[in-house]
Every structure is written in structure tokens, then in C-alpha cells.
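K.L.:
Below you'll find the structures, each written out as C-alpha cells.
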Structure I
């Protein structure tokens with residue numbers, strides 16, 4: 001995901017999923033594509049998703065494990 005709009009759209013489109021998934025965002029070194037952890041958590045909460053663990057992946061990527069109750 002490279003924007004909060006893209007993230008919100010994906011969350012809405014996939015609200016029927018019942019398994020955990022990992023979404024991937026860019027860290028703050030990618031200024032134009034960065035979504036902060038707080039922005040991710042806010043978008044998840046607003047869409048009814050639960051935030052799990054976050055992981056630093058290769059390069060400038062951050063993985064967020066999420067689930068929908």
C-alpha cells in the first residue's frame with residue numbers, strides 16, 4: 001500500500017475475509033509512499049479490522065498482520 005486511500009479501499013473491498021493477512025507498506029525513508037503505523041491502525045479501526053504484529057521486512061518495507069473479526 002502506498003497511500004491511506006489505497007489502504008482504506010483495500011480494507012473495504014476485503015471486509016469479508018476471515019483469515020489473517022499481511023499488508024505491506026513503506027517505511028519513512030520512502031517519503032512519497034510512507035504510511036505511518038498510526039495511520040494504519042486508524043484505518044484498520046475505522047474499517048472494523050484488528051491490528052496484529054508489525055514486522056520490518058527487506059529494504060524499506062513494513063509488514064502489518066491484520067484480521068477481520
Structure II
């Protein structure tokens with residue numbers, strides 16, 4: 001069994017935060033399918049794939065998705 005690295009732990013935390021974000025978006029935008037929300041979150045997350053620091057990625061993704069859904 002391998003020992004988790006800081007990178008894998010950070011990635012798992014990011015995955016958890018973004019899953020929680022999808023849950024919040026699902027509650028707030030009941031007229032939007034869960035698949036659409038997932039696609040929007042994944043699209044915005046991809047913009048930060050090369051970022052060295054991921055601490056602010058969930059809030060940036062949330063703002064971008066809410067802006068998109070607000071249009």
C-alpha cells in the first residue's frame with residue numbers, strides 16, 4: 001500500500017470541496033440538472049489545473065459557475 005503524498009491529499013480535499021459545492025448548487029438551482037452542474041464545475045476546475053496553490057480553487061469555481069447560471 002502506498003503512502004499518500006501532499007499532492008494526493010490536496011487533490012482529495014479539492015475533490016471533496018467541489019463535491020460539496022455541487023450539492024450546494026443543486027439545492028440553489030433546482031431547475032438545473034445535476035449533470036449540467038457537474039459539467040460546469042468540471043469546466044471551471046479545469047481552468048485551474050496548472051495552479052500551484054489550490055486553496056482558493058473552490059471559491060473561484062463557485063463564483064464562476066454562479067455567474068454562468070445567473071445569466
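K.L.:
One of I, II was used to compute helix-only ellipticity at 222 nm (-39500 (n - 2.57) for each DSSP H run of 4 or more, over all residues; to 500), and the answer was -9000. Which one was it?
P.N.:
Values: I: -9000; II: -23500.
Working through the options, I get structure I.
K.L.:
Oh, and also: Taking relative contact order in percent (Cα under 8 Å, 6 or more apart) for each of I, II, which is largest?
P.N.:
Going through I, II one by one, relative contact order in percent (Cα under 8 Å, 6 or more apart) is largest in I.
K.L.:
With Cα extents along the principal axes in Å derived from the coordinates and found to be 43, 23, 15, which of I, II does the value describe?
P.N.:
Checking each candidate, the match is II.
None of the figures in this text is laboratory data; all of them are computed from the coordinates on show. Everything quoted here is computed from the prediction, not taken from an experiment.
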